[in-house]
Structure formats: structure tokens, C-alpha cells
1. Looking at structures I, II, which one was FRET efficiency 1/(1 + (r/R0)^6) of positions 8 and 104 (r between Cβ atoms, R0 = 41 Å, to 0.05) calculated from, given that it came out as 0.95?
2. Output the label of whichever structure in I, II has the greatest value of relative contact order in percent (Cα under 8 Å, 6 or more apart).
3. Taking 3.2 as the value of distance in nm of label points 7 Å out along Cα→Cβ at positions 32 and 136 derived from one of the structures shown (I, II), identify that structure.
4. If you work out distance in nm of label points 7 Å out along Cα→Cβ at positions 16 and 48 for I, II, which one comes out largest?
5. Could you figure out which one of I, II the value -7500 for helix-only ellipticity at 222 nm (-39500 (n - 2.57) for each DSSP H run of 4 or more, over all residues; to 500) was computed from?
6. Comparing Kirkwood radius over Cα pairs in Å across I, II, which is largest?
Structure I
Amino acid sequence: MQDRPTAPELIAAVREFLQNEMLPAIGDQRLRFRTLVASNVLSIVERELAHEEVLLRDEWARLVALDDTAAAPAQLPTGLAELRDDVRARTAALCVAIRAGAADEGPWRAAVFAHVQRSVAEKLLVNNPKYLDKLKRSQTRDISES
């Protein structure tokens, strides 16, 4: 394990440098846009590092709950890399089942839909939390108007 600064602290420092010192000093619009994109990428990486393990564990638990073919209870993978791999494999298997029509109707359809909806929200939490907030406000407004 490395001492300070940690990887998240280094990423934050570079992002803050780009946002607070570089962007205001750049006159070239193309370079300004590319610097803004780089800053946004660093923001995404910061959020992913902060939330990845918890979100993966939650997604893994939902995927296990959807798997009615398992003979024995699933064991949570011990390492983060193994957890990522298991979630990818379970998601791929779920995609195969969805393409085969297994989620077209019945109670499993609702469970799959809830899982997918939650997974999209979790991805937006990392990739674009402003859009997620906007979506939630829109849904709240739609509910209060009905």
C-alpha cells in the first residue's frame, strides 16, 4: 500500500489543477474543450474509486437473487478483481437469458426490470450524477402531478 498522497488524492489534485488553473488560462477553444473533457474524466474516476466496491457488491447480490439456477448459495468473491469478473459473468448470463425471452413476462420480468433500473442509476451515480439528479427530480415532478 502506498503512503499519501493516495490515488484518489492525486486524481483530485490533477482535476482541480485543470479546472482552477488551466481552464481559465486557455484561450484556444479546442484545447479548452479537451481540458474540460479530461477534467470530467478525472471526476468520473474519482467517483468510481469512491463507490466501486459497494456498488459491485450490491449489483452482485441482485444478480445472485435473479439466478434461480444455482444449486447452492453463491459465495461473495473475496477480492475486487474477482468480484468484477463475477459480476461481468453474471451480467453476461443475464443478457443471454433476456435475449432468449426469459424476461418477457411473469414475475421474473419485474425482478429483472428492477435490477436493470437500479444498475443504470448506479452507473449514472458514477458517470453523470447531475443527470441522475435531474432524472429523479423529473420523476418526482411526474408523480406529484398525477
Structure II
Amino acid sequence: MCELNNHPLIIAYKEANRFGRSMGMEFSILEPGKVIYELTVTHEHLATPYAGHGGVIAAFSDALLGVGALSAVCSDHKVVATLDLKISFLEPIFPGDTLKGISVSLKTGNRILFMEGEIRNQNDVLIARCSGTFNAYPAERAGY
């Protein structure tokens, strides 16, 4: 396991991220700029009697890419904000699905980071691809 999982800023982020906890999302940093995220789809995530809401995938994608970006800059005591997010929805999600997302940093600058990710279910079916641009800024400005 990457030592960044125990970085004080990452621990503080996990404690402050009420939204991620309410969605049931959990992550692990594999290396700076590379993160794995997991979520089990529940009935609370549904948009129809059978299928999950696209907003679940959107929130999951933003979290996946955002924490990947955060892991690339937290050692500089910076956090990130989403500037842009693109998602290609490829397959539906259903209750009981276990989603696993992996994000990687394409380019990390002093302020701007470019991230890419994909989300698969427990059967290794590609559910979505996503990409995003993030702004890095001093953690103090976000209350850390």
C-alpha cells in the first residue's frame, strides 16, 4: 500500500468528505496520481426500479479523478477542484454491482492536472470512461 494513504491531508480529506461516505465510496492510493475507488450499488442509487442513476456514475467519476489528482499534489500541501469533467456512459449499473474505478494522471503541472479513468463492474464489464481537468491550490484555502 502506498504511504500516501496515511498522509495527514489524505486522512483529513477522508474525515471531511461526508458526501463520499454517504454514497458508500472508498478509495486507496496506489501511487501519486493513481487511485482505485470502489462502490457497491444499492437501492438508494437507483433512478428506475432496476437501474442506477447516471448521477451515481458522475459523482463516482468526479471522486475517482479528484482523489487521483489530490494524491499527486497532497505532498505539496495542495488540494484540487474540478475544472471540467467528461463521462462516457457505456453500460447501466444495477443493485448489488460492485464498481471499481482506476484513475491515472496524464499530466501534472504546478496548478493544472489532467486525469483519466475507467469504471468496471465485478464482471470486468466497462461501465464508463471519464476524464477531467483539476486546479491545484493551497490546502489552507479549503479549510485544511
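Every number in this text was worked out from the coordinates using simple rules, so none of it is lab data. If you're wondering where the values come from, they're calculated on a predicted model, not measured in any experiment. Cβ atoms are built from the backbone, for glycine too; each structure is taken alone.
1. Numbers: I: 0.45; II: 0.95.
Among I, II, the structure yielding 0.95 for FRET efficiency 1/(1 + (r/R0)^6) of positions 8 and 104 (r between Cβ atoms, R0 = 41 Å, to 0.05) is II.
2. Numbers: I: 21; II: 25.
That would be structure II.
3. Numbers: I: 3.2; II: 0.7.
Derived from the structure labelled I.
4. Working: I: 2.3; II: 3.9.
For this comparison of distance in nm of label points 7 Å out along Cα→Cβ at positions 16 and 48, the top structure is II.
5. Numbers: I: -25500; II: -7500.
That value comes from structure II.
6. Details: I: 18.4; II: 15.2.
Evaluating Kirkwood radius over Cα pairs in Å on every structure, the highest lands on I.
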